[in-house]
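Just below sit the structures, each encoded as structure tokens.
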Structure I
Amino acid sequence: MRGTPPALQDIGAIGSALRSQLAEVMVLPDSVVDPILVALFARGHVLIEGIPGTGKTLLARTLARITGLGFNRIQFTNDLMPSDITGSSVWRPGRGEFEFIAGPLFADVVLADEINRTSPRTLSCLLEAMESGTVSIDGETRGLPESFFVLATRNPIEFHGTYPLPEAALDRFLMRVSVGYPDADREIGLYLGENPLSKLESLLPVLDGAQLQAIRAQVPAIGVSEPIATYAYEVVSATREHESIALGLSPRAAMAWIRSARARALIHGRDYVLPDDLKSLALPVLAHRILLKGGGDASELLGAILSKVAVKL
């Protein structure tokens, strides 16, 4: 499948192949795999929540491998400086000039590990890169790779040495997913000596950077009917009027939801959005953008809203 940009009828096969290759290394539910693949093709980024040791780094490495993209991992700590991730200019006396040394942020797939451990200044640098695809270094704006894709992780149950993520930071992530423990068979297999890394090294890319960009370019053309758009509006409107919600969904959140649904339809080989595209992505796209009056996670409340709003086709 390498070489020429894929036609619409081939993109569904590419999506299936990506899921199959990923399953060779680790078994994850569709509620995790689908949003990550959708975000990749929708030019979005993903926040992965989960305790350490559940395979988040392996997931990012596998995704980079099967998409033929370069990979870097950044361990965020409280003393990490913006220049540690963006790079800096170094004086070369022999040439009489500065040379820019790119930091680990200059990669196609970047695993930003434990982003809630870093300072607001460094986090702002990452958010700028995610929002604009550029970084500002020494007064100069530098573009990141065209395929730039961030998988950031956060341990949701740890508080010591961490900073809270503000709502504006959470809004930069197209998706939020949770990774839990592996199933019993896979975990027992690890105890018995199965090595996922050996499987990872045997995988071949399903597509390349040029094909990824070709697929991304087709996303805006996927059809959204008026009933689908109306359904999306009624859901986001319900979050603005709910008595338990302090901050409902914005038009930008709704547009992100529609864009994600378009990408999901495309990687399922369709040129039109179905209600199921929106429904399956509602929680990963929308829940982290809702602020409850009493605090906490909005997934359960959003699920209740979705169950009450009907699609009028």
Structure II
Amino acid sequence: MSFVPDAEQRLWRTVSRRKYQLTQDKVRMRNQLEGLLEEAHLKLTSLVSDLFGASGRRMLQGLAEGETDPAALAALADHRLRATQEQLRDALGACAQMHPVYRELVKMSLAELKLMEEQIDKLDQQMAELLKGHQGAVQRLAEVPGLGVDSAQQIIAQVGAAAAAFESAKNLASWVGICPGREESAEESQSDRCPKGNRTLRRILNQAAHAAVRYQGSIFELTFHRLAPRLGYQKAICAIAHRQCNLIWLILHQGVRYEERGPAVRAKSQKRRVARMIKELRSLGYQVDAAQLAAGSAR
């Protein structure tokens, strides 16, 4: 089907896509910075999994400011980092001979990173303001395992706050391109490849499916482990994404809330997820009833 959104929704799409582009640029810059450090004979990335985490940034800032003592740089790492101080000193040993050009490039990368993150934060606030009238839809979608506030906003930007353009969940799945194809000739199936659809939403659902099957005790984890031996990993993930797509239509079109049907979602992980969701919603300026959200997620 052809779906032409109205002017308001086109604005949502523009903001969400710009944020995605900046996020991709941030990942690309991290990869480039890792290559730069390797070229300068600094093996930091082998010990620090998140180069842009708190410890990584402090050490990078120290390099940019001209620090030449490996011990002083290693001391900037958080004590919870798995790498020991000795390992960090060894990885940073080449900083004493680091060429000034490399230091300047690191400094430029950090400045660019700061600008990107400021722009992403502004886009987050802008998106939250644009969707303020649809806070309920954002919150209901964010409750689904594998999704979150950011994913919920991106989905609404693509399909609308009530998915009103789609008469059924099947219509939405077909438009997204997350359902099996049906190419037949002489009553024989020639291909079951998924049709082409909305690439942005298909990407979101694929990421959400990978996250959902890791949510211990959820119906998605149970279903995935039941399907994977028969279908294989990738087709099982596609099946989970298809189920999530159907859920999205029900939640938006009918205004229902997600109810966990899995055998035993751990109370501790559920509580942690709800707390994280509340914090994120409030940081975007939404008014959140913590008791209601917790009760809804626990059903």
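Values quoted throughout were computed directly from the atomic coordinates according to the rules given, and no laboratory measurement underlies them. The model shown is predicted, which means the values in this text are computed figures rather than measured ones. Cβ atoms are built from the backbone, for glycine too; each structure is taken alone.
Tabulated values for the structure
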read-out	value
Which of I, II leads on distance in nm of label points 7 Å out along Cα→Cβ at positions 155 and 171, largest value	I
Read-out distance in nm of label points 7 Å out along Cα→Cβ at positions 147 and 275, computed value 2.4, structure in I, II	II
Parent structure of the calculated result 28, 49, 23, 1, given that P(r) over Cα pairs in 20 Å bins from 0, in percent is the read-out and I, II the choices	II
For 172 (volume of the Cα convex hull per residue in Å³, for residues 59-210 alone, calculated) the corresponding structure among I, II	I
Entry that produces 17 once relative contact order in percent (Cα under 8 Å, 6 or more apart) is calculated, selected from I, II	II
Per FRET efficiency 1/(1 + (r/R0)^6) of positions 131 and 259 (r between Cβ atoms, R0 = 25 Å, to 0.05), the highest-valued of structures I, II	I
Parent structure of the calculated result -14000, given that helix-only ellipticity at 222 nm (-39500 (n - 2.57) for each DSSP H run of 4 or more, over all residues; to 500) is the read-out and I, II the choices	I
